[in-house]
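Participant: Structures given as structure tokens follow.
Where a number appears in this text, it was derived from the coordinates with a stated rule and is not lab data. Everything quoted here is computed from the prediction, not taken from an experiment. Cβ atoms are built from the backbone, for glycine too; each structure is taken alone.
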Structure P
């Protein structure tokens, strides 16, 4: 039977989603899931994720699928409970449900949403936020919001793709929605700033590069008006902004309904 899994994890101590060879497999989210599922299935189980989050990146709603023997599933009263009993505390399966035989966690997806969080206060970081924010320092939020219209829509995002993207892969993606929200976490501290991006798919480290671009604009080091020029040049090396740290990024959810216009690619 094909199963659809909804998985949350803290990526801090893992080398990303993607399986690695040998003993390093257990340093990945995919490796941990495959080990737990294999124990329950009594045979190796391959898990396919909706996206390959980088080392240190977190997830609230990563989606994966796998195939499990029917007879083994019939013996389990609660697959979710059984999986979570075998997984480390920083990886949790929220749902484990039957799926159509042609369901694919990656190729069936229509949109994905990521969140990137900036901590602007230079005095201290609330301990509960330390693993999940970039300590960016003060940012001009109005300037950053002024850049969002240049990025929304269907564009060639090669200028925000780090080396390592699949050869021959289209770099055209569509960003359906971008939003910057401020939240007062502690009186007297600068607000927590959250960038939320929903798109048809994302290139390698595209959201982290987008966050770095917006941070440079928020620090008055770059003007939003140059984004079309950088986009037209289509080369990451020409963009004078950093790749934002992995720990500020969280995969929020994956949308399998046709609630958005169709876009190119689902990374």
Structure Q
């Protein structure tokens, strides 16, 4: 495919997108023209195949194909409404995959929307990774805060470890910290929280914050009183999760948060280098 055609098609796809209900979409009528389909009925057959592909993947068709009307000008100067469909990026990808690959426009669209969809997936994954790293950092601060509070109330490092372990047992339905490490294949020398999913990290963080607050408010002292408080807080958090259909001990492990941190830092350095290189080449 010639560079001129590639550039032309790229511009057409970029300019054809618009925002529909806060989502970037493409008009099926405009996509029909760009992809070289002269008849709407023929293009509808491609869209119907794309809908079947969407449904087969277990994804709601209504989330990606929205029936809408479109006003067109008539020769008399008046307008009338015709059928149109707002297509998300994913819907466009499926349409292209079900189109006629013999058309150069369709071949280009297959690559264009595949790349665009992949970009979105990468962005979404990065946001989830950042959220998990942030949650882990927040939990570390919460534990440090609790440690400082209870140290002033007669609890040493050994006592704090016991309090945390009993809290874990309450949160994980009887599974101790070591039980969960064994269950999730966490190295013995690493904190359990480094391998927990974001939801569980935030659950532990909330229970820890509650304990810090109540230890001060209730003026609790000593390992026994503080342990009882921490266990009750973890039980309360567990109850809330169970009521929402979530069993903390049944959630699968997540990637080592330390690896995620290194990956995010490496990505940031790479992006910075790319920006600097582009600026030098201008």
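Participant: Ranked by distance in nm of label points 7 Å out along Cα→Cβ at positions 222 and 254, which of P, Q sits at the highest value? List each step's numbers first, then the result.
Facilitator: Working: P: 2.9; Q: 3.9.
Answer by largest value of distance in nm of label points 7 Å out along Cα→Cβ at positions 222 and 254: Q.
Participant: Of the structures labelled P, Q, which one yields 15 when relative contact order in percent (Cα under 8 Å, 6 or more apart) is computed from its coordinates? Write down the numbers at each step before the final one.
Facilitator: On the way: P: 25; Q: 15.
It was calculated from structure Q.
Participant: Could you figure out which one of P, Q the value 1, 5, 9, 11, 11, 9, 8, 8, 8, 8, 7, 6, 4, 3, 2, 1, 0, 0 for P(r) over Cα pairs in 5 Å bins from 0, in percent was computed from?
Facilitator: Numbers: P: 1, 6, 12, 16, 17, 16, 13, 9, 6, 3, 1, 0, 0; Q: 1, 5, 9, 11, 11, 9, 8, 8, 8, 8, 7, 6, 4, 3, 2, 1, 0, 0.
Clearly, the read-out refers to Q.
Participant: Taking -6000 as the value of helix-only ellipticity at 222 nm (-39500 (n - 2.57) for each DSSP H run of 4 or more, over all residues; to 500) derived from one of the structures shown (P, Q), identify that structure.
Facilitator: That value comes from structure P.
Participant: Tell me which of P, Q gives 0.60 when you compute FRET efficiency 1/(1 + (r/R0)^6) of positions 142 and 158 (r between Cβ atoms, R0 = 30 Å, to 0.05).
Facilitator: Going label by label, the one that fits is P.
Participant: Let me ask another. Give the label, chosen from P, Q, of the structure having the highest value of FRET efficiency 1/(1 + (r/R0)^6) of positions 62 and 198 (r between Cβ atoms, R0 = 25 Å, to 0.05).
Facilitator: Values: P: 0.95; Q: 0.35.
Once FRET efficiency 1/(1 + (r/R0)^6) of positions 62 and 198 (r between Cβ atoms, R0 = 25 Å, to 0.05) is worked out for each structure, P has the highest.
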